[in-house]
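Just below sit the structures, each encoded as structure tokens.
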Structure P
Amino acid sequence: MKYLKPLYHNLEFKYNHLVGTGGIGSGIFFRLIGNNTIGRNESRLGELLRGKDYCKLHIVIHYLAILLGTKKNKFDIFPIGKVGDDDAGVFLIKEIQKLGINIKNIFKIPNTSTLFSVCFQYPDSTGGNITSANSASSKVSEEDIISFFNEFKKDPKREIILSLPEVPLSTRIKILEIGRSRGSFNIGSVSSFEIKELNYINGFALIDMIILNIDEASSIAKLNNYKIDKIIRNLEIERDVSKIIKSCISYLINKNINIMIVITNSSKGSYTYFKRDLRFIPVVDVNVKTTAGAGDAFLAGTIAGICCGLSFNSSVELGSFLASLSVISEDTINHEINLNYLKKFVEDNNISFSTDLGEIFK
């Protein structure tokens, strides 16, 4: 299989391994009948779909393994997670292991269910999910993170730390704290309902790059009462989301001046901000089957670009491209995607990228 090649002076990845924690689980899909938002006391009919659902950490590490490789002299991936001692847990561990990913720190917990999610989609392909809070993933602890790093010897200067939802926030903070102390590159995301707590413990200061959707950005903007720092006041942006995005950015850079920010806005594209440079990244127009998992594919593509030595904005462009192709599949992981698939799509659709991202497909 062919993999992405690094654009680096000695043809090595800028970052050659990732240690991450987050949800590992499965789920089901419903396509709702009716486009109005579900009410508190409403019962709604929906069509049960055939697509397979995977949870956040699994989706990200799948695409990284496919794009960067996991064999000798390629990219090493070390997930820290837990599944139940059930059929779903056994199946998911086998799927991850097939990719060549180290599964030593994915533990099976007896008398506990593997993380499970019910995804719902409206007819316009937007939607959300309900995820079990009492699953094996909820038992991933700070001690699990500490224990891992007590035995870990790889170079932290070439290390990405990934902190994703669906495990306890305290556990994700611990991995970010260790990453910061090691000098690693910390990447994080956060659910909307966790933002106040993360802010309270000054968690944004631990993150080098944060990826948010527009709802999560709105929750951060509300902490700022939609105030806009004068640093970004004059930046041009579409009117309907400008207050949310500018206020979110303003709040984050006042907490962490060097943070890299990515805000996704579904099919409307995404925005990047770093050191006073705000950019808009469009999506590729495709036939959407499900948007579930697109954000995690976006994150995986962005990480892959960073590891290959792409610029921040070109890495996000790769993330946006991968997310666009992920929604073609009815599953949250598009198992058809590999480097040849990406190259063929680029050629067949005459897609052009920024200079350094274009180089990676040659």
Structure Q
Amino acid sequence: MRDNPSLRQLVICHAAADAETALRLADFLETNLPLRVAREEGRITGDLDLIDTVEIALSAEAVLVLMSPQSVPAKWDRARWEPIFVKERAAVGCQLGFVLLEACRFPELFRRMPFFELADGLLATARLLKQWLLDPETPMTKSGSVDLVTEGLRAELADQPGMVFDLPSADSAGFIGAYARDFRAVHAIDGSERTAAGLFGQIGRVLGLALPGTVDESRDQLLEFCRAHRDLFVFRHVDPADRPLVSFGGRSSTIFVASESREAPTVDEVCEAFFSAGRDLDRCADLLGSALVVLPSLLSEDYDTGKRLGWAVRALLRNWDRNAEAIEFLDVMLPAARVNGDLDAILRIESDLCWLRGTPAAMMPRSAGPAQMSLFSAA
């Protein structure tokens, strides 16, 4: 993943004697963040001291300055370092931080900038650096007292991209409460009664990401997203057979919460949500899987109400560009429209399917009965 030239570049300025520490920090940060870490460009040489090295490194998006007796200059000349560390850094917008490896002399002003001390331990320091690089505007959080399960989950999920299965809900909540700051964002996804298209549609909604393509295209888009974002996905009620579909890898981590009993929404509850004048869109989004489950029997028992539900769902899916799900609902509605001889609905559904699938009407299967005059048989 580090070979991607579009990634942010981080330069670690350090002395040759501190190369091992620089390398370990680089490995941790590159594993967890969309960064390319320059491992050699920031090394101090005989011709360039630390101040010179930082000045050159400021062309990168982020710079870490490792300070030790081996790296700091013999004399900190304010006329040299202040224009570079303060004025030039501000001018170019570089994210600049300092890591104190060993006791040494340095300007106290550095402590008022993002400042870290290796005395806290290499892993603890690396974790704080990750938080700062993820979101420099949000305060960093040091580890508090947590149980062994939660700390083990941090090593498995937060210190590297990872995945855990069938985690008890309480353990999931405990981990998120303690270590959400280790991620750019935490996304809770309920997979109840959802098809693959429904899962991807809901993930896209939670991410604020439009996924208008097929199931395969949507998954490819999510794989690309997860390569570039250090996010945590928390899935509930996802069928074990569907877990590989939503295991995106990249820099993301994933929790599959252990199965819990749930009471499926009734037909009346689903209809009430979609028919309400002041619809709660989040509630409707949560019920899309249930709507697809109840729609076939509703169309059979009460065609007009079922058709109304289908069109209400279709309208929302159109607004949300969730075309793969829209096809699933229309594929359920079309046979019912044929059985009921509803030519207007047949023409509307067939036209919609042609557009969604990008298929000419002449290529679609012919309809039987009243639909012989339908769009699909027009040619």
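Bear in mind these aren't lab numbers, they're just calculated from the coordinates by the rules spelled out. Everything numeric here is computed off the predicted structure, so don't read it as measured data. Cβ atoms are built from the backbone, for glycine too; each structure is taken alone.
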Which entry (P, Q) yields the derived value 0.00 for FRET efficiency 1/(1 + (r/R0)^6) of positions 69 and 341 (r between Cβ atoms, R0 = 35 Å, to 0.05): Q
Given 3.1 for distance in nm of label points 7 Å out along Cα→Cβ at positions 261 and 293, calculated: source structure among P, Q: P
Determine which structure produced the value -10500 for helix-only ellipticity at 222 nm (-39500 (n - 2.57) for each DSSP H run of 4 or more, over all residues; to 500), calculated from the coordinates; the candidates are P, Q. P
Work out Cα Rg over 2.2 N^0.38 Å, for residues 205-276 alone for each of structures P, Q, then name the structure with the largest result. Q
Comparing distance in nm of label points 7 Å out along Cα→Cβ at positions 21 and 317 across P, Q, which structure shows the greatest value? Q
If volume of the Cα convex hull per residue in Å³ is computed to be 145, which of P, Q is the source? P
Comparing P, Q on relative contact order in percent (Cα under 8 Å, 6 or more apart), the highest sits with P
Compare mean count of other Cβ atoms within 10 Å over residues 13-20 across structures P, Q and report the one with the greatest value. P
For the read-out mean count of other Cβ atoms within 10 Å over residues 53-60, a value of 27.8 was computed from one structure; give its label from P, Q. P
Suppose you compute mean count of other Cβ atoms within 10 Å over residues 101-108 for every structure in P, Q: which one lands on 17.2? P
